[in-house]
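Each in structure tokens, the structures are laid out below.
The numbers here are math on the coordinates, done by the rules we state, and not lab data. Just so it is clear, the model here is predicted, and its values are computed rather than measured. Cβ atoms are built from the backbone, for glycine too; each structure is taken alone.
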Structure 1
Amino acid sequence: MATISTAISSEPICSVCIANYNGVGLIEDCIDSVLAQDWQESIEIIVHDDASTDESVALIRERYPQIRLIESHENVGFCISNNRMVALANGEFILLLNNDAALLPDALKTLHAEAQSSPVPAILGLPQYNAATNNLIDIGSYFDPFLNPIPNQDTRTQPVGMVIGACLWLPKSLWDELGGFPEWFGSLAEDMYVCCVARLWGYQVRALPSSGFIHRVGSSLGGGKIVNGKLSTKASRRTLSERNKTYVMFMTYPISLLLLMLPLHLMLLLAEGIILSIVKLDPNLFFNIYLNCFDSLFYERKILLQMRQMIQSKRKCSVVEFCRPFIWMPYKITMLLRHGVPKISNT
């Protein structure tokens, strides 16, 4: 069992980095699950509070004085929060953990054992369970051609397209090589970005079949879950998701794949936005979510081109290898047939 003294080790094996915003009611379960790990190695816990307006900071100071607490005076978003924590981390390995996630007792031991046995650095993830139902959500995700994540539920350890950033393990040296999260993303798809870049540069992304973490899905950003058989999300989440995964496609797809998929992706986004706005009788959906994606591509074109040039210059895998975790049936069609038109709220 980890103890308070191991949480403040100056030479930890693992640094657990928890990004927090208004986490009262969530973060205690998260931190307690780290302190209760059945693992004898040294760890440290770093929490970045992103200018919370609740009592998060007071709670952490009172209950967990051993934790390294970073207090931001302004809300900077998930990417900057994690970059700040990892920059200060002393661990050989990093575990990024959402404040709405709780580890199973053998999580760190399982991740470390796999990392130690891996011949090359790798990004690792664990099975994700829904806190409300205890049902398995995924063991990593595959992609469709448009970078929509498709949950994997195969219990064999194997390469996947990405593991969710709510519980993402990697060596600190690999994080430094990848450059961390793009701070201009804000939130969402930053995990997709680091996993795609890692795979492009010849590193594996693997999801382990044992242990896991429990996730209160949607507690941080809202939406992105099934409610009464229907897909429910927020407009703000959908805006960031469509924009940022398009950024990832532009930066990471090898040129032959990009020339084929990006025009098709953008045409389908336009069609989806028009149809959804008509069905929902809400033209703001088109302008705020879908047209916003096109505007953002234009305004961020310089940094996107610079990033693409840097990323592609270090590419080590072939197009075939890059596409190995792809499933070619568009996932949105599958979800539409299964759950109907998604509910998109503005609150």
Structure 2
Amino acid sequence: MAGGSSAALLERYQPACQPPLWARSGHAQTLLGHLLPSPGSPMERTPGAVRRELELEDGDRLVLFELPGTSGVRVHLFHGLSGDVDAEYMRRTTARLQAEGHAVWAVNHRGCGAGRGLARGAYHSGKTEDLAAVLAASRAEAPELVHLVIGFSLSGNLCLLHAGRGESPRADGLVAVNPPVDLERCALDLQRGLSRLYDARFMRRLRRTVRERERAGHTQRSYSLPRGTSLREFDDLVTAPECGFADGLDYYRQCSSLPHLGAIETPTVILTAGDDPFVDPSVYAGAELSSEVLLHLEPNGGHVGYLTRRGLGWGRWLDGALLHYVDALASHALRTRRRPSVAPRGA
């Protein structure tokens, strides 16, 4: 990486994720990481959380929850596929950020969580204009803050795509957690071996969401989704026609962030695991990465799991890693703001 680049200046989070004996595989990390209890209350019941609706250009509305802070940093959290702000990793991250004094905007994508029924349009991993709308509203309201973004899973790809395309407004820094930067490959990997369990789980939730949207009159037509329909087939059958793509493959090609990682100018951390069951880290082997991107490939952690040994018990390695990178990115942003401008020679 080029000297003086943001990635070169960011210190890698050093403690390794040492999995407990009962969570040594990527599948165990993934499943138990989501099933084991997490701190944090549902957003509607979180003390100090304010429910806000953000109107988009097309008239749809997003629902986000705002929590105040004292650090001068606001972190915008975006959930993964079929989730919402009450996903365990969203609640836990919100609680940890709040404990450190950071302000938080926890954002539901269109039609998700508390925003059900408020959007005719559907969200997908290329809906970068929604991320831009959130950042624009946040910056307009509090331009003095450092504005950071954390995107989990599918939203991680969305955040990287927004940055790689050079879209405005930019975040001051971002973290993408287990992002499926190659959407087609991820969809295919979900159909292999035990990963079909995750595919089936996504489809149960997506099928329910489609039926809700059909009853509300928010789809272009009714869709037949037989039992056994895969996510790859769903993107052909529903995502593509609802979101203006020729087919699922067209969606994957237009919205995968992998081809854009070399163009990122925002200080960025990609945090992923070598044993992620359905986001194969080998996609980065031949990828061109911008000098602004720090790729943190942790050997163990599964998909947004990252359970680690802690004495005789266990803990959440991801919590410490995210706090570390939030502090590092915020410090870098503040240093950059204070850096004196240098007049051109001969001026």
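Volume of the Cα convex hull per residue in Å³ computed as 148: which structure among 1, 2?
Checking each candidate, the match is 2.
Work out mean count of other Cβ atoms within 10 Å over residues 31-38 for each of structures 1, 2, then name the structure with the largest result.
Across 1, 2, mean count of other Cβ atoms within 10 Å over residues 31-38 peaks for 1.
Quick check: -10000 is what I get for helix-only ellipticity at 222 nm (-39500 (n - 2.57) for each DSSP H run of 4 or more, over all residues; to 500), calculated from one of 1, 2. Which structure matches?
The structure behind it is 2.
Work out relative contact order in percent (Cα under 8 Å, 6 or more apart) for each of structures 1, 2, then name the structure with the largest result.
Answer by largest value of relative contact order in percent (Cα under 8 Å, 6 or more apart): 2.
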